[in-house]
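Given below, in the form of structure tokens, are the structures.
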Structure P
Amino acid sequence: MSSIKKILLVNDTRGAQEYLHRAFNEMGIKCDIATFGWPTINKIDNAMNFDPFRKLGLFGKPFRPLLNLYNVIRLDDYDVASYVHRISFIDKPHFLRYADLPILRKKVSVMSYTGLGCDEISFIAGNKKLPYSPCNTCQKFDDPKHYCQKVVRPLGQKAIPKLNEYFDCAFSIGVEYSHVGDLFKNTVIPIPLPIDINEIPWMPAKSKNSGKINIIHTPSRPGFKGTSIVLEAIQILKQMRNDFEFQVVTGLPFSEYITTIKDADIIVDQVWSQHPGVNALWLLAMGKIVFSGNTDMAKEYFNLSSDCPIFDASPDPTLLAKRLNEVIEMKNNYCHLSEAGRNYVKQHHDHMKIASTYLKHWQIIKDNKNT
């Protein structure tokens, strides 16, 4: 029987915390989520916005850290505080970042961190074991002012000692963030991304004997996702065959996005990743044929077999075009692939299962503190 009755989730930029928030509350555990003005997949009921002055720009800048500190002081006690994206309620000024940690540490039994994005601890450029990464093209197309290189990465020199001083455990959602294990005092636990499959509409790719295949690329950030490589691969594919249509879908409101991709057969998510992210898993659960990260390195990290039906999207445009050509030839089998994709997400990424895994690890830490 778990003695964890109250959880605080801090930050959410990928949807993972939103799904955990839902799962814990469905389990009967009181779970609050602190957000900081960034958009989430859905409107989260009872979310606490700790950075309402973000929208005020320079006018709100002097008040933001003071309000954050005040809100942390007013927080209730929690059994667990689980962070993603950064380990502080305070964003700027950077000299005040982490000033909230000693305050919250006194209110919380278990402090937890999950690496799932390029924050000052788990930024992908820090992982030197990867065969390739999105960092160069992300910097070129998505971050021309080099904010990650000039600001985020240097903050790690301050963040990593704070992580080891105040946090009890750390998790990683993929091999891109496995280098956190070299930075943290305790073993970093691999954990799959949580997905609530019940909210995902079933819009599967259809098996076809004739007609054109509809291929869509859905980049939120063209540099990070590798859009230039996808476009080059499509040009190569056009020299190989003409029985497909191609479209880039980006910048749409979520409802329009779903409507636009409804009739897609193949969706190319990204080419620089080793493993699938939330978007790829969402598309897989919709029944789409998905190209994204699915390398042997990623499978070994989670000790998975080769049953993931995502097709690995190579950052080599020639190899990507060749694989797309092969998958188009499999069009008679799309119905089977669609069902296999949804079943895979249900088996490995169910938000209730992932929440239970977190609880198990947190409970062990809490019990050890009480003995």
Structure Q
Amino acid sequence: ENFHHTFIRTLQGNALDALIEAMMENLQYVMLQSRASKFQPNTWVTEGLYTFCCQVMFESGFLTLFGKEFNPNHDKNLSKRETERAHILNALENFKEFDRIFPALVAGLPIHLFKSAHSAREKLGEALLHKNLLKRDNLSELVMLRMFLNDTLSTFDDMEKAKTHVAVLWASQANTIPFKIRKLPHGHIHTDSVVTISFPLPIDSIIKEAMRLSSASMTFRVAKEDFTLHLENSFYNIRKDDIVALYPQLLHFDPEIYADPLTFKYDRYLKENKEEKTDFYRNGRKLKYYYMPFGAGIAKCPGRLFAVHEIKQFLVLIFSYFEIDLVDSNVQCPSLDQSRAGLGILQPSNDIDFRYRLKCL
């Protein structure tokens, strides 16, 4: 209970403002300064869109949660910054190796069957040992509080404590990164010209629609007593300790609730007057739960507010700083990897190339 409360206390309310501010600072740093060597005047840089999103979001998110290497003299030595970036990008490779087999771990297979993934998790743990985190500046309130609780309330050894931070790292990155590649192609990368963005964007509706299409989370509930679950045309007898699984994607793809549900419609959550639309119906009845990418009730993702804010920050900055175009104007938005169904945001099955260059300000 204490550990669950740390997420509420450090990801919402007053703590959220500090996270948002730190994320904005780190996104600007990563997009411009950290990647400065790639930029030449009026020259396009070509990368995989998913690769770009992975690197920018992982590096920014890592710095936001786990701070920067302690620099008491505010030394701007380029080699030190490049060394720290290399360490973070190495952590990204270990993260991807571990994340790749995550569906197998959820299915109950032991991690020791996957030697490279097990090694990657151990390396991530070593990087997040408390003795190493104490050498970093501007640790987030979430990480500092969990370090304190680990040291005072748990019986974990040093590596076990570090692995709780690996879990936080995974939770903060695994769903945010793949969401970006769904967002950009669906959003405003035009296939016939360099993108021109007009603000303000209907960004809340855009994010909700992209999340509706790509979220495949599953919510579980354990019955505390025998009862009968009455539905509109049937009923189910539920026994104590039965596990009930709720799969919101069935709701998100219901054509009676969402017309043409497989098509991205940026204004689906907007009324004609551009206010937020919250009226969705099924069988003539207004739905209370029509959008559930973050779960519901006590299991609702405590970091959802920060997740949405960092998505907004990423989109606003990338379109503010860069001209963007797709390398192949006829490329299709990647299909989704269904092997991760039930675990959150589905990852793209392949990368697509795009090019970008700094805007002339």
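The numbers here are math on the coordinates, done by the rules we state, and not lab data. Just so it is clear, the model here is predicted, and its values are computed rather than measured. Cβ atoms are built from the backbone, for glycine too; each structure is taken alone.
One of P, Q was used to compute helix-only ellipticity at 222 nm (-39500 (n - 2.57) for each DSSP H run of 4 or more, over all residues; to 500), and the answer was -10500. Which one was it? Comparing all candidates, it corresponds to P. With respect to relative contact order in percent (Cα under 8 Å, 6 or more apart), the largest value across structures P, Q is given by Q. Can you spot which of P, Q the value 0.55 was calculated from, given it is FRET efficiency 1/(1 + (r/R0)^6) of positions 160 and 280 (r between Cβ atoms, R0 = 30 Å, to 0.05)? That value comes from structure P.
As an exercise: mean count of other Cβ atoms within 10 Å over residues 216-223, calculated from one structure in P, Q, equals 19.9. Which structure is it? Label of the originating structure: P. Ranked on FRET efficiency 1/(1 + (r/R0)^6) of positions 16 and 224 (r between Cβ atoms, R0 = 30 Å, to 0.05), which label among P, Q comes first with the largest value? Largest value of FRET efficiency 1/(1 + (r/R0)^6) of positions 16 and 224 (r between Cβ atoms, R0 = 30 Å, to 0.05): P.
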